1. Could you tell me which structure in P, Q was used to calculate FRET efficiency 1/(1 + (r/R0)^6) of positions 58 and 394 (r between Cβ atoms, R0 = 41 Å, to 0.05) as 0.00?
2. Out of P, Q, which one gives 8.0 for distance in nm of label points 7 Å out along Cα→Cβ at positions 154 and 490 as computed from the coordinates?
3. Just checking, which of P, Q has the largest value of distance in nm of label points 7 Å out along Cα→Cβ at positions 66 and 82?
4. For which of P, Q does volume of the Cα convex hull per residue in Å³, for residues 106-409 alone, calculated from the coordinates, equal 191?
5. Give the label, chosen from P, Q, of the structure having the highest value of distance in nm of label points 7 Å out along Cα→Cβ at positions 50 and 562.
6. If Rg/Rh (Cα atoms, Kirkwood Rh) comes out at 0.97 when worked out from the coordinates, which of P, Q was used?
7. When you work out relative contact order in percent (Cα under 8 Å, 6 or more apart) for each of the structures P, Q, which one comes out largest?
8. Thinking only about FRET efficiency 1/(1 + (r/R0)^6) of positions 130 and 346 (r between Cβ atoms, R0 = 35 Å, to 0.05), which of P, Q has the largest value?
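Taken together, the values in this text are just the output of simple stated rules run on the coordinates, not laboratory data. Everything numeric here is computed off the predicted structure, so don't read it as measured data. Cβ atoms are built from the backbone, for glycine too; each structure is taken alone.
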Structure P
Amino acid sequence: MKIKYFIFGIILAISSSVFAQSDVVGEAPNDTVVVKQDMAKNAEYFSKGLEAKYNENYPVAIYNFEQALRFFNDDDASMYELSALYLASGRTTEAMSMIQQAAELQPDNKWYQIRLAQLYMQNGDYHSFMNIYDKLLQDDPYNLDYLEAYIDALLRVGEYDKVIEKLNVVEQQLGKNEMIFLQKIQIYDEQGKKDQALAEMEKLVEFMPENTRYRAMLAEAYRKVKRDKDAYQQYLKIKELDPEDKYINISLMDYYQSMGEVDKAFEEFVAAIKNKNLDFETKSQIYDFWFQNKSDKDASDDAEVAGKAFIETHPNKSLGYYIMGTVSYNANDFAKAKEYYQQALELDSKNFITLYQLSLCEIELHDYQGVIEVTDNAISLYPEQPLFYLFQGIGYFNKKDYENCVKVLEKGRKLSANKELTANFDTYIGDTYNQLNNKQKSFEAYDRVLKSDPNNIYVLNNYAYYLSLDNQDLERALQMSGKTIKAEPKNATYLDTYAWVLYKLGRYQEAKKYMDKVFKYDKNPNGVNFEHLGDIFYKLGDTKNAVKNWKKAKKMGDVSEFIDQKIKDEKLYE
């Protein structure tokens, strides 16, 4: 700081001596004295401005440089300083004005020209920027800083041929360079010049032969121009250089698939799963990709191998266990599937699809308490998902807890926005209300199903049967039941219902005909079938065969409350 004051002192001393000399020689003209005084003030304020700038007191610096200009309008140095300070203060218009004036006053000052060019660039005036750099490069054509800035501007205006020209100049200065190769490749790609881009990639690989990433880029470029054999050679070289390159297995998998070599593609698919350098998310994606268009058998075989590979490589991830669970489920090994799904949930307790599959497993295993427990957890996690309410309703229904069943089903139905799913809810609601002896609500639920799906065979059968039990609307019941046996003429359950409706209508011979079909198509008839047949025999006057079938029915179970009385009295009770 003392040095700065000392310099300023010298300037004042020189100014004073000049004025003193003028007094000795003779009186100087007034305008000359004024000019000398103004220049002294200019120098004083410029010095103070520099000091304030170095001390980062920018408002004071601006004030002093402005004062310097007031005493000397053509002070290009103060203009240069103010341009930077104005720009930093957000006064961009004034900054531009200052540097333009400075550059006009000193057109050969490269620093003024560079700052003016920077402001043009900042304002998006790339052509003005390039005009300045054209002149700078004329004087210094191999200046790398100039070339870098000029190339940036060329890229912004899309003058790619000039970019290549300048990059070649840079390459002459620096020699072969990785970034120059990449820049050229990008430009040629942008221009659609595939051959030139490919040539640069080949040069890059030749320049950096150990870099597997660039070999992979070259291989993909070969694939795009149908040079598959050349691509394959690059893949093999990558595998040689780095057997555990994280993407090489995926690249080879894709290559073999395109060549129709499915077995080799699958080997690479499994190798990708086992590759410890490949991230788990990518493995999950290629797993989905692999199974997009596979048949059920191929999918099952491949999935088992993939599932085991996932468990081996990622034992702490749930995906492998989920895959093996689904393989077992599709093979109808529901107990094994349940084990795998439970292991998957231990690692990812909130996984929706695993909870869904485990619910289905419990239903298939007839473990209805298990269904309720799984869906309790699922509903706590996904309270807006209606499917789990349906599954829980099935669990309660089969446990004969009809009160809880109907509550869960009604709640789930309100959440359903899917026509088919809503029909499933209404079907179970109808069945459940029937068990609760609320026929009105039961039939209302069935009516809702048939309104949206008039040919729903399951509902048509149940509706018809429950109407016949109550002796209600028997002709409609017969019509509904008739649709079911027309759709499935060998279905013993539907035939039994149809026979029973005929029985209720008093058409006993026809009822006997359809009951005979029940026993023809069902090799394991149940108790209610025998009881119905016995009732029909009784109405036909064949008491002996009636009692015989009632006795069979009792042994098998699933019979009416009157079975013992029927057998004892050899008489029909309803």
Structure Q
Amino acid sequence: MAVYNDAHMFPLHDPLDEAARAALAPYDDLTAALLVRRGMKTEEDAETFFNPSYDSHVHDPLLMTDMRKAARRLAQAVLSGERIAVWSDYDCDGIPGGVLMHDFLKKTAADFENYIPHRHNEGYGMNIDGIEKLSRNGVRLVVTVDSGITDTEPIKRANELGMDAIVTDHHLPGTVLPDAFAIVNPNARPDEPYPFRSLCGAAVAWKLVCATLSEEPAIRARIPTGWEKWLLDMVGLATIADVVPLTGENRVLAAYGMRVLRKSRRIGLQKLCREMRLAQQTLTEDDVGFMLAPRVNAASRMGDARAALDLFTTDNEDEAGELAKKLERANRQRKAEAGAITRTIHGRLKERGELRSVIALGDPEWRPALLGLVANTIAEEYGRPVFLWGREGNLRIKGSVRSGNVHALELMRATDNTFSEFGGHAAAGGFTVHDDAVFFFEDRLVEAYARIMPTASPAASLVPPADAEIKTESVGLPLLEMVEKFAPFGRENPKPVFLLRAGVVHEISRFGKKEEHLKVTLVSEAGKLVEAIMFFAKGNILHRTETLERGARLNMLAHLERNPFSRKTPVRLRLLDLRLV
């Protein structure tokens, strides 16, 4: 539970009770509190958390239902020379999973191809046209990655064409499971014996690789012992990018994945890091989440996901350089188009004047793949649910929602005769709209909002409770090094949040090409300077800093991070919120 500090209007976590504190007696107060908030209750839990072990904490893949069956079928196909197709999703889970399957099958000298559906023209998952195309190419085994669990009709068609399908996925199933040769998915069955259900799609595919090596000596003989660990760069990339919980086995895979990413021999990864001006050897989970993953996703959002797969699988330096530049251009184009849509929305809302409780806008020319990013910006700025739609290549009206103050999924459930399909969670979701409903879209959402608002669950808070209070003087390497022991950070293992009281403003400035970023420099009583930055500052925070002057006092919530641009101040704050004292 979080409690509010009345004088400063920022939430603070409750202190630990005596029993919890005693159970983690070897650790200091802050470390113990952070451990408990992450579900660690004993010294043994803490030791496992701080020292994830590949040998001790990675589960046997053969514990997963159908895994042995799938591994033997894949091995049979490789050894007999059957043509295999790897059907993967087009996002930064499916693509890394497709890459690791590519590398494995290439290493075994298999006859195979990778198939990635076109996001705009084909949409998510398997489709009958694609299956028929693979059949014409002589494919006899299809292995899905990060998809397939709800694709009953395409898999039925594959069976009719004499093709077997192995589904590797992590999504929830529909009302019935597809009639696949094998279904490897820790979330497919209520009685699943595998001990960890939160793997991403690429991790499930990697488990199939490991199981195949374990089950078939003739396959193992083609690949050096331990080689499969080099594939963890793609597992780590996907685990962090797909925002699965970074607890349990995922923490192990993410930690080892980051180690492999930092020394990966993939020439495409090296070229992409140079394009982004990132040092590969010091990559962090923030670099993965905010730099690498957006560029991988930009390939499908702006064109063909194949470019991202080819980037990570090529061993040609010239090709890798061109593909890295292509992804960088796609990402710039993504930003430019998203910015243009955002400006159009601002113009439309300005013309309207008074805003309604829900914002719902669309245009057939808008790419649905970009609208989640834009909806998030608009929802943050206007503090209300935002639904944006566009039209896909198959002419479906599809979009994204980001919710500022109400549970997005509950709101969609309460809106009658509007959505042909939708999904999501408290703060975000995706949807497809009936063609005739688009003309009444916002009206129906506003009506539903009015009905459920008194009892609806709130959306997730954008600013989490603070883990501890600190002073400007205590911002430094010792505190940061303690925090970094908890990395890699992500869902269910968030970065610690600190409340800095009455920080004295030394300087306020803007930076970036359009001065869109904010920097507040604080000074301690002893003259120590500490930088607090916020990228793309907007809304209330920006307004609160417009009239600030040197000497003003602020309370702020912030993360700690390394400052790559200053030797004098090696640690800086990443600003989350601030208030004038």
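1. Values: P: 0.00; Q: 0.55.
Going through each structure in turn, the value belongs to P.
2. Values: P: 8.0; Q: 2.4.
That value comes from structure P.
3. Result for distance in nm of label points 7 Å out along Cα→Cβ at positions 66 and 82 over P, Q: largest is Q.
4. Details: P: 191; Q: 159.
Of the structures listed, the value fits P.
5. Working: P: 12.1; Q: 2.0.
Result for distance in nm of label points 7 Å out along Cα→Cβ at positions 50 and 562 over P, Q: largest is P.
6. On the way: P: 1.34; Q: 0.97.
Answer for the origin of the read-out: Q.
7. Values: P: 3; Q: 11.
Max of relative contact order in percent (Cα under 8 Å, 6 or more apart): Q.
8. Values: P: 0.00; Q: 0.35.
Structure Q comes out on top.
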